Structure 1
């Protein structure tokens with residue numbers, strides 16, 4: 001991406017993912033979100049003297065699973081280290097993390113932007129414990145007079161995924177993050193609830209003159225928790241760095257914070273290097289040895305990932321766009337697959353899922369997992385449309401009723417008398433009446449004005465309150481007018 005005054009943007013990302021375990025990484029405290037401040041804590045996650053950590057095996061399983069899904073190498077030997085720094089949300093003044101021997105080595109994923117595919121490398125992914133949370137009196141740290149600390153989050157297991165500085169545009173960054181989160185959601189290693197901080201993004205940005213090979217001085221903006229914030233933050237930071245360079249000054253390597261309300265990044269502290277943290281091996285935890293059998297056992301639990309599912313849906317007749325929409329969220333994709341078991345026309349099913357069902361869910365602010373219309377009942381609705389029991393137009397009112405009452409389609413059709421009129425005798429009588437009442441339209445059609453038949457069909461549908469079988473109406477009408 002060439003930005004103002006012929007600079008090229010270079011971006012790498014650190015993504016912190018809360019793993020979806022029931023208990024914390026080194027103790028038995030709950031990882032449940034929320035709760036009264038400082039109630040989900042114990043001597044271990046508070047770092048009390050004499051309290052010893054015990055590694056949660058499920059954290060390792062999830063780390064391996066995520067690493068495999070991201071094409072990473074899984075280390076046979078890894079260890080934990082103490083990352084030493086002093087900050088109020090870190091009660092023991094060090095974070096138990098992994099430094100030189102992480103559990104996941106090099107990997108990556110493929111993104112697509114404007115039809116162009118690109119491989120984004122992943123340097124590493126490592127396990128660590130989360131810190132506590134500062135609770136500010138104002139909206140941000142920069143506008144607060146005081147802050148308190150909630151340690152409920154301390155010790156929640158994290159997987160930090162570090163990318164290579166391979167991204168050259170904001171669309172590439174967003175494509176990478178969206179695909180990464182999508183994969184994590186599909187593997188179910190995290191609930192990926194960005195609004196709750198389950199996934200947090202640290203954005204490293206630098207600029208360099210176009211054609212330059214050496215990297216520019218980067219800044220790191222921490223703890224962004226939405227794609228929108230990442231986009232706005234990067235737009236601001238790229239423009240800010242360009243102004244600094246244009247003025248003949250140097251960009252300062254530092255850690256910055258994003259002020260969502262003002263739409264600006266602000267200096268937080270000077271950027272630390274690895275030696276600043278004085279890493280050393282965690283003496284209270286033994287090194288982690290992972291054999292190939294363990295890795296292969298986890299590999300067998302990998303689900304169909306979004307790319308593979310998208311390809312399968314396209315083979316069933318969906319367009320690339322439709323398959324992309326259906327597979328964007330795992331819950332919607334699972335719903336679609338469950339309905340597909342009972343109704344085999346993937347394209348027709350996709351139209352109803354992306355159309356009326358999604359509209360009803362959105363208007364009622366309902367998640368697809370909580371839909372009052374089950375996949376089986378949506379499939380039943382489509383089956384009775386195909387059978388000619390109701391028309392597609394009547395089906396739109398039926399699905400509204402299904403949503404509001406949780407009744408099945410057959411019951412609603414029967415209770416409301418919505419069954420389609422397919423009796424030729426009954427329809428012929430109505431057709432005769434409509435033709436008699438509209439002689440000009442009959443004359444127009446016979447004079448070669450084919451559009452006139454549309455008006456006549458509309459009048460017949462109106463007379464039957466939309467219940468006439470439209471295909472049969474067209475057939476009988478043409479026979480009458482022949």
Structure 2
């Protein structure tokens with residue numbers, strides 16, 4: 001069942017298993033562990049049956065196991081392979097295998113005169129939600145299905161949309177206590193082997209006791225664990241995972257997590273929405289450019305306000321200067337403290353809205369924003385102009401389709417604010433240089449993170465700032481070094497004559 005490396009991993013638990021009696025003694029401490037003795041009426045053979053009730057489906061045990069065990073004819077455990085309707089009936093004496101199967105919902109059958117060898121039959125109960133529409137990556141058109149917490153259902157969604165024999169699913173266990181199943185998915189003969197080996201090696205090198213979600217793995221296998229920028233793309237939509245696999249990327253699905261991880265990823269992939277490929281390329285390109293402009297506005301709007309009012313008031317037009325002066329006439333704080341107060345207030349409203357129940361959170365976000373904004377202006381704590389700028393910046397930050405990059409943008413606004421207070425425009429430029437230097441050296445599974453901007457690749461620009469028509473996307477992204485860089489061959493069009501010719 002397990003490879004040598006996985007067996008070594010399995011023994012790295014709180015109490016390593018040594019024998020079958022020790023397993024029974026340890027599991028007997030739990031109330032949900034059931035074991036009983038019964039006798040087969042046909043052969044008068046005594047046997048023991050044991051399982052963890054909270055993991056086993058009662059319908060399977062009562063309909064597919066017990067009638068055959070009580071009234072069928074068998075003398076040895078080998079006879080059960082032909083007696084029971086289950087396709088998987090494992091005969092084993094390996095304590096590690098027995099422990100692993102019992103803890104994943106299998107039923108153990110042991111004859112009374114045999115204390116070492118047992119039969120293991122799967123009877124796992126499927127507990128979890130059904131496939132439902134996506135809640136985080138919402139789109140107006142296109143498929144609505146999203147991943148759930150069951151790895152089997154998630155793999156089914158992938159297999160159903162990519163029915164090819166080259167699709168490879170490799171599974172390993174991660175987490176010394178949780179022993180979480182992690183599936184590595186790629187297309188054999190298309191995905192670069194180096195990327196697959198890098199992903200597998202980093203997953204196998206994880207030494208942590210619990211893996212509760214794919215976010216745990218995303219942080220542990222990142223090239224730079226201290227970077228605020230997400231280096232692997234995550235998604236709850238099977239459509240997005242399939243697109244990444246076809247491009248030549250590697251996907252990772254974690255049992256218990258409704259989000260898949262994909263890599264290598266570039267920074268531009270975090271600004272692409274699944275809906276970009278469901279509408280006309282001109283409209284999609286316009287929306288994508290608007291999204292990028294929104295990110296720039298979200299980062300620079302408030303720092304520019306602080307820098308201009310603190311160091312560069314001469315660039316403000318006279319007509320606008322009069323309006324700003326009148327709005328700040330009674331504000332006792334400098335622009336920096338004024339902006340910092342509003343930015344922190346916006347972040348508090350966001351966090352409160354996210355943590356409260358949905359209906360209450362929406363009310364807090366809307367009412368709280370209106371009340372606090374109006375009250376702060378009337379109390380002369382902030383100016384009308386800054387309130388408008390902060391509101392626009394907050395709205396612009398919501399345009400990012402990937403939530404994790406939006407949290408990064410929220411974070412890096414504050415260093416820009418502090419640098420603007422220290423040195424004005426010079427401080428903003430210095431901070432831009434620092435972030436660009438960081439992005440240039442950042443990598444995703446060893447691939448350049450800032451591609452196709454740096455290193456510049458004109459062929460990859462077809463799906464960066466704008467989305468070219470599908471017939472223009474003949475080549476896969478160059479930075480992935482796919483084994484099959486050409487997606488399709490161009491065919492000559494047969495031009496049809498007009499109906500009146």
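What follows is calculated from the coordinates using simple rules that are stated; it is not laboratory data. Because the structure is a prediction, the values reported are computed rather than measured. Cβ atoms are built from the backbone, for glycine too; each structure is taken alone.
Quick one: semi-axes √(5λ) of the Cα gyration tensor in Å, for residues 70-149 alone came out at 41, 15, 9 when computed from one of 1, 2, so which one is it? Structure of origin is 2.
Comparing distance in nm of label points 7 Å out along Cα→Cβ at positions 102 and 342 across structures 1, 2, the highest value is found for 2.
Source structure of the calculated read-out (helix-only ellipticity at 222 nm (-39500 (n - 2.57) for each DSSP H run of 4 or more, over all residues; to 500), -13500) within 1, 2: 2.
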